[in-house]
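Bear in mind these aren't lab numbers, they're just calculated from the coordinates by the rules spelled out. Quick caveat: nothing in here was measured; it's all calculated off a predicted structure. Cβ atoms are built from the backbone, for glycine too; each structure is taken alone.
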Structure I
Amino acid sequence: MMENYLQPTPWDKRNFHVETYEVTTLSEEALKQTNETEGHFTLKTDPLANKENLRKYGFYYVDTLIEPVCKKDDLQVVEKEGIELSRTFPTDEIIAISGEAFSGGRFHRDPEIPNFMADNRYRNWVKDLIEEDKIIALYYQNELAGFYAYQDDKVLLLGIHEAFRGKGLTKAFTSLAVQEHFHFSELETIRTSISPSNLASLNLFLSLGFKMRGAVDIYHKLNGSLPVGV
């Protein structure tokens, strides 16, 4: 029996309305399976790996993700008056922030994925995280300013409302949210993943005591076509 190297990703299928998969290995056997199956594929690989077969089988580069990691004792906490964290928040406003705060993700950079589908992916992801109680709301002077989303030991998303950007709040927000994450989880290290194209976010986490540990290149492939007018 031939091994299946395609791992279904139903959380992406609901947004793109085709079968979606993560390819679990760079082997040629796995890449051949993407030619035999219709759908959208994601493959993550070492930046130094030979990419010749990826190009041969129709994969295209979309992004690189760097993984900064912070030890509990290395976190640099920044205090700022008027900032509060809360588990209570208006769901619709958090979802609205997610719809406009993330425009540089790998699916936005994928030429085969329309921007509205990439936007919906973020909205649906945030809805899931709200249901799982994985969101910390960020307030400034009693106004909702953004949110911090996490899963286990990983910072997944940091969304700041456009009205609160450029006001010197993000560093304090993030440091206090990471501190809270350490506190309730009792973890010794917390990690995140950031595209090198997002220099502001990368510099932010490095300034808080995170250190770069590794990186992965991400390639996509669409075999077939997306439905029109969805």
Structure II
Amino acid sequence: MTHASPAPGTGPWVETWLSPARFGVYLNEAGGDRTRALELYRWNSELSCAVLHDLGHLEVALRNAYAAALDATWSGAGHWLDDPASPLRAPLMRTKRGGPRGPRQVDINDKPRKAIDAARSRYGMQAPPGKIIADLSLGLWRYLSSSAHEKTLWVPHLHHAFPPGTNRGQVDRKIGDLHGLRNRAAHWEPLLTAPLTRRMGDLAWVAGLLGPELASFIQHHSEVSALLAKRP
């Protein structure tokens, strides 16, 4: 018969594990109570997992909706993932201001192009489009609704992923905020002061645009609200 080992104390090993600065965030929140601070850290980890669970559903839906919209509207010679004239690949120059060199022209399609090419190098040119699409990160899909892509992507293609009259700027702001939350959760950063109720509302709003049933599914299975109510 096996017995669970007793929980360790909250000695210096915690700072060795988390770093003094990181654990200090939780210590400060717990008023110096080391036991509660460690409980807060454990709770934050559970909360991060719950947030990533919900955001994962949205990420899959968003990339598939964008892919479907591009499949239905792209009429180039090759697939929109690979055709040099594709709005994800054709050079799209914009002026970047600031920095030591001052204003300069940058190709904002450089990162999407490199991400697609990296996926192609992993899976080969014969890999089906779905394999490449699934390999691309939320960071790529997130920026496709930006103002810089309005004329080349949103107007001719991506607005078809949403109900008529959907405001691009509103979609972009909410997806941008959700992407920022995803990055914090994925790197196990503190969510102690994150506006999670608002962000989960944003998630439900975007998901609802992609499909009301999807939004209901995510909300029904979400554990975020229950965890927020159990904060140590």
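Figure out for me which of the structures I, II the number 0.60 belongs to, where FRET efficiency 1/(1 + (r/R0)^6) of positions 112 and 176 (r between Cβ atoms, R0 = 41 Å, to 0.05) was derived from the coordinates. Considering all the candidates, the number was obtained from I. A value of -18000 for helix-only ellipticity at 222 nm (-39500 (n - 2.57) for each DSSP H run of 4 or more, over all residues; to 500), calculated from one of I, II, originates in structure II. Computing relative contact order in percent (Cα under 8 Å, 6 or more apart) across structures I, II gives 24 for structure II. Computed over structures I, II, Kirkwood radius over Cα pairs in Å, for residues 72-119 alone reaches its largest value in I.
Suppose mean count of other Cβ atoms within 10 Å over residues 144-151 works out to 21.8; of I, II, which structure was it derived from? The read-out was computed on structure I.
Out of I, II, choose the structure whose coordinates give log10 I(q)/I(0) by the Debye sum over Cα atoms at q = 0.10, 0.12, 0.16 Å⁻¹ equal to -0.51, -0.73, -1.17 when calculated. It must be structure I, since only it matches. Computing Rg and Dmax of the Cα atoms in Å, for residues 96-167 alone gives 12.8, 42 for which of I, II? Answer by label: I.
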